[in-house]
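Chemist: The next part holds the structures, each set out as structure tokens.
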Structure P
Amino acid sequence: MSRTRDELAGVVDLFGALTRAELAEGLAELAFKQGKSVDESAFDSVIDRAVEDYYLVEADHDDETVLVPGPVAFPSVPENGEDLPHIMDVPDRDVDRTGLGERTCDRLRSEAEAAAEAGDEERAGYLIDVSYDLEAWAPVDTGDVRERLDDV
């Protein structure tokens, strides 16, 4: 578990869904409020890693891609995070959670297949854990994913 990635999910959870640019803006605002100096160019890689590890998931909303807290996240609001909704002007967004669960399950199946073909035991083990979290997060069945990964 990663506290930083859970905090990223916590920031997103305050709004329900954020674009990458909005999340980066929120992170910059938090750093300012906390009196910290940060390299904003690092935000992209931190966000990418959170998406890669299922702490955040990408969803389609209208004509943009937004991020929502993912199945492995335990969203926690970082210090001063509760101020962000008063600082940032973010539109309300409703994301189709059922469709998002299905797309996330498809992504998991694809990544499981790649890990199995590569014989990547570490990633396979991680994805097995994700499969259980995903079933709790969305109405999907990932038993076939676990069967495939158990072979690794």
Structure Q
Amino acid sequence: MEAIVAVYSDWGIGSEGTQPIVVPEDRRRFAEITRGATLIVGSKTLLDFPGGKPLKGRRNLLLTRQDGEVEGAEIVHTPDEALSACEGDGRVFVVGGATVYMSMFPYLERIYVTKIGATPRSDAYFPNLDSLPEWTQSESERFSSGGMDCEFCVYEKTHA
């Protein structure tokens, strides 16, 4: 299982359910990487998608405590239920928010990270993979966007 996330210099990922700073290159990378895949997404992140709706061209699993229906998404209530629902799917990405990332973190093997060289106020954070010995950065590509230094990274979980 994989994840994709944009983080700020302090590993913040958002504030009040949205990204304070959006990098267009990150949005394009997200679309390219996740196209045709299964996404595991939380309610707040879903609301931050265009139109507050599940993304087209992907299978959307909404991990939530709430009951009900969301057009274009399948509701799952627990990480185990999410794992069962996506069993046999080709690529599966956890796409946020913080609660969903943390609940699915033990199952991740690869994480696509866009590091954004800014530190806006965040109230949600992603684990600092650079400080976790079980994660190794395997790819890195630096670029500039809107005057900010940014970096596309890929982290792989090591199995000692």
Structure R
Amino acid sequence: MKLAEALQERADINRRLDQLRYRLSRNATVQEGEKPAEDPQELIKETDECAARLEELMARINKTNSMTEIEGKTLTELIAKRDALTLKLSIYRSFLSEASNLAGRATRNEIKILSTVNVRKLQKQVDDMSRDLRLTDNALQQANWTVELL
């Protein structure tokens, strides 16, 4: 099984567990003399099976990520880099949006709004980080479809 297939299965199991949580909640209580729409014991059994499979997949995915290297970095390191870059870019883009929002003046008496940073220089940094993020994500995606799950 390829790493990407395991990641897809993990996502499917997580969605299934969310559904099971909802279904269990809907069948937790009934009016006296009534029966639940679904057997809670069956739902609990299915939840346990899904959780066990999820645990197995997560362990194998983590092992694969920590043992697979691309250009001298493990997949775990590349994932951390991607996540940190995504967060950093979000902050920089938000800041850049504010720094670029210079209100025009209608008269000389109005307050002049100035940027606190060199917007052009910061935009170049954001563009470089965006390229780095794209390349990192591409490397991860390629590895996901070529690396066998350990």
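Values in this text are rule-based calculations from the coordinates and carry no lab data. In this text, all values refer to a predicted model and were calculated from it rather than measured experimentally. Cβ atoms are built from the backbone, for glycine too; each structure is taken alone.
Chemist: Looking at structures P, Q, R, which one was relative contact order in percent (Cα under 8 Å, 6 or more apart) calculated from, given that it came out as 32?
Modeler: Value 32 for relative contact order in percent (Cα under 8 Å, 6 or more apart) corresponds to Q out of P, Q, R.
Chemist: Work out the source of -18000 here, i.e. which of P, Q, R gives that when helix-only ellipticity at 222 nm (-39500 (n - 2.57) for each DSSP H run of 4 or more, over all residues; to 500) is computed.
Modeler: P
Chemist: I have 2.7 for distance in nm of label points 7 Å out along Cα→Cβ at positions 43 and 99, calculated from one of the structures P, Q, R. Which structure is it?
Modeler: Of the structures listed, the value fits P.
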